[in-house]
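Undergrad: Scrolling down, you'll hit the structures one after another.
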Structure P
Amino acid sequence: MKEQLKNIQNVAEGAIKEAQSMQELEQIRIKYLGKKGELTAVLRGMKDLSNEERPVVGKIANEVRAAIEGALDAAKNEMKQKEKNLRLMNETIDVTMPGKAKALGHKHPLTMVLDEIKDIFMGMGFKIAEGPEVDTVYHNFDALNAPKNHPSRDLTDTFYITDDLLLRTQTSTVQIRTMKKSKPPIKIISPGRCFRSDELDATHSPMFHQIEGLVVDKNITMADLKGTLDLFAKQLFGIGTKTKFRPHHFPFTEPSAEVDVTCFKCNGEGCRVCKGSGWIEILGCGMVHPNVLKECGINPEEYSGFAFGMGLDRITMLKYGIDDIRLLFENDMRFINQF
């Protein structure tokens, strides 16, 4: 049995030296030291030894077990060190090598124009107001004095979610929400995304951006509206810009108007951009309809106000000479980097 134990030790140590992986070492440990291992099988035969032989063989067995375990630990440590050295060698960073250049993003032209418009109106004392893109028919149409048979309510123009919920077609919904929860004086602009059932082409998109403005206070007149929008146009397009107000109709304003500015490409002389007229339409506006004020709990006998709305996409296209609205939504860095 002594010779058998020494033989197990020699064979096990030889196998350990030949092992190439942690998995092989574990298999050797199980083979020799496991519950059904060779060393364990030999030790089961100690019950047949005499009382004099049993301590001697037991001592040798413990020495063999310790030798095999020591060889396994040494082999594992050596293998771990080799793996660590190999990993360090492969993962070494050469600090003298040039780094990889990361492409930086760029402000989108829509964001640039929006920031400029915000700065202009905030400089005139306006605050920024926001509202949900999914809104009710009440806020989008009813409270804005839109007739029940108005074409904009049709399924061909508006994205309905339910009979009462829709994707807002204008950010005027924010004006209604603001007037209902705030008392005059009110002075806000409400930029945001809007949705209409339009075919996508060079000048139309089912998703677009609007900026609505609202002022409500005592003694607000059409002169206040004209002065505000004239100052806005001069700051956005240049000090020499002129404005022209043309009569129009919107259900939520009375009187209503559309605003033209002198073409910034030809200074009003006539060109391809303004189609030879010298003028470019930029927004719609008017005095807030008394029915809208009443609906929001504001007394039209005491307060008056004006509202205006412009398409951010159109303003951006005009300002930068972009002829296709689809370019604004394709996220092509070759296009965005030009601004």
Structure Q
Amino acid sequence: MEPKLAIETRDLVKKYGDLIAVDKLNIKIDYGEVFGLLGPNGAGKTTIISMLCTIINPSSGSATVNGFDILKKPADVRRSIGIVFQDPSIDDRLTGKENLQLHACLYDMPAELTKKRISEVLNLVGLEDRANSVMKTYSGGMRRRLELARGLLHHPKVLFLDEPTLGLDPQTREHIWTYIENLAKTTEITIIVTTHYMEEADQLCNRVAIIDYGKIKVVDTPANLKAALKGDVITIITPHSEKLAAKLTGLRLTPQTDSSRDTIRLAVANAEKLIPRLIKIASDIEVEISSVSIHHPTLNDVFLHYTGREIRAEEAESMLKKHMLMRRPPR
């Protein structure tokens, strides 16, 4: 009898000394779901994945993956899952096909099944014509697609994708999204995606958990999360953001500020009607406004609403630089 949930955690905690990397995580993920863990670098996303994959043990709490306890039955958990790691984990000296054959050996797959599955997964990710090419000749996007193929080779029930498009250019990133979307539509596999890209979570995930400092702030569908902001978002740019925000707070509005960027955001209904009032308020307290704009809520606005901060571009850039340094061959 198949368990009801693909993944369930109960007060899952991971500590490193005094640092709490994951703080009482409680999530339930259905079979066939694409579930996103959305948060900045250091939020605890990879630590969560590592515990669920039995790479590290939790400090306390429990979890099951495909019905198997991660501490009591780690071997069964590992047989149930596929993983695409954040950092490259394929052998440059082997061909694409040889990398897949090596993976099949690790899972003790029969020879006939291995041959059949290699053909199937290469076809799924569009790499049939490069099966016998050495990995050194693959582009970044092709390598990521092969890692997807490898993660799927042994028919896992759950596939973990840890920052699957980190370091890829926008066009290649969208191609990878297409492969993941096709995978979700054509198989019954459960997919867990960690990401700090808002568009990635919005496009791929049935539900998203917003994570900050090891805690889940909210879980829902991307559409529901954005709709909960009730209206549109007004963005005000002013060199005196803190002064204006204090005034708006006193008027029972709830601004979100970013003083380093001179930015105030307000999620409100009837945004167009409120703008003249905002400009008058700023004028009355002698605050200069550089610009005002309105847009529909995004997951970035949702993240800001629940955490009081953004996942910034420079943070993503720092993460990318770290990723590229790890990929650099030793001298």
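Undergrad: Looking just at distance in nm of label points 7 Å out along Cα→Cβ at positions 94 and 110, which of the labels P, Q belongs to the structure with the highest value? Write out the running numbers ahead of the final one.
TA: On the way: P: 4.5; Q: 2.2.
That would be structure P.
Undergrad: When you work out distance in nm of label points 7 Å out along Cα→Cβ at positions 6 and 86 for each of the structures P, Q, which one comes out largest?
TA: Values: P: 3.7; Q: 2.1.
Structure P comes out on top.
Undergrad: Check the numbers for FRET efficiency 1/(1 + (r/R0)^6) of positions 62 and 158 (r between Cβ atoms, R0 = 30 Å, to 0.05) across P, Q and tell me which is largest.
TA: Working: P: 0.00; Q: 0.95.
Ranking P, Q on FRET efficiency 1/(1 + (r/R0)^6) of positions 62 and 158 (r between Cβ atoms, R0 = 30 Å, to 0.05), first place is Q.
Undergrad: If you work out FRET efficiency 1/(1 + (r/R0)^6) of positions 246 and 294 (r between Cβ atoms, R0 = 30 Å, to 0.05) for P, Q, which one comes out largest?
TA: Values: P: 0.60; Q: 0.85.
If we compare FRET efficiency 1/(1 + (r/R0)^6) of positions 246 and 294 (r between Cβ atoms, R0 = 30 Å, to 0.05) over P, Q, the biggest value is for Q.
Undergrad: Supply the structure label, taken from P, Q, corresponding to relative contact order in percent (Cα under 8 Å, 6 or more apart) with the calculated value 14.
TA: Details: P: 14; Q: 19.
Working through the options, I get structure P.
Undergrad: Right, something else. Of structures P, Q, which gives 5, 23, 29, 22, 12, 6, 2, 0 when P(r) over Cα pairs in 10 Å bins from 0, in percent is computed from the coordinates? Spell out each step's value before the answer.
TA: On the way: P: 5, 18, 20, 12, 4, 4, 5, 8, 9, 8, 5, 2, 0; Q: 5, 23, 29, 22, 12, 6, 2, 0.
Source structure for this number: Q.
Undergrad: Taking distance in nm of label points 7 Å out along Cα→Cβ at positions 190 and 262 as the criterion, which structure among P, Q has the greatest value?
TA: The structure with the largest value is Q.
Undergrad: Comparing distance in nm of label points 7 Å out along Cα→Cβ at positions 22 and 270 across P, Q, which is largest? Show your work: numbers first, answer last.
TA: Details: P: 8.4; Q: 4.6.
Evaluating distance in nm of label points 7 Å out along Cα→Cβ at positions 22 and 270 on every structure, the highest lands on P.
Coordinate-derived values only; no laboratory data. Given the structure is predicted, the values throughout are model-derived calculations rather than measurements. Cβ atoms are built from the backbone, for glycine too; each structure is taken alone.
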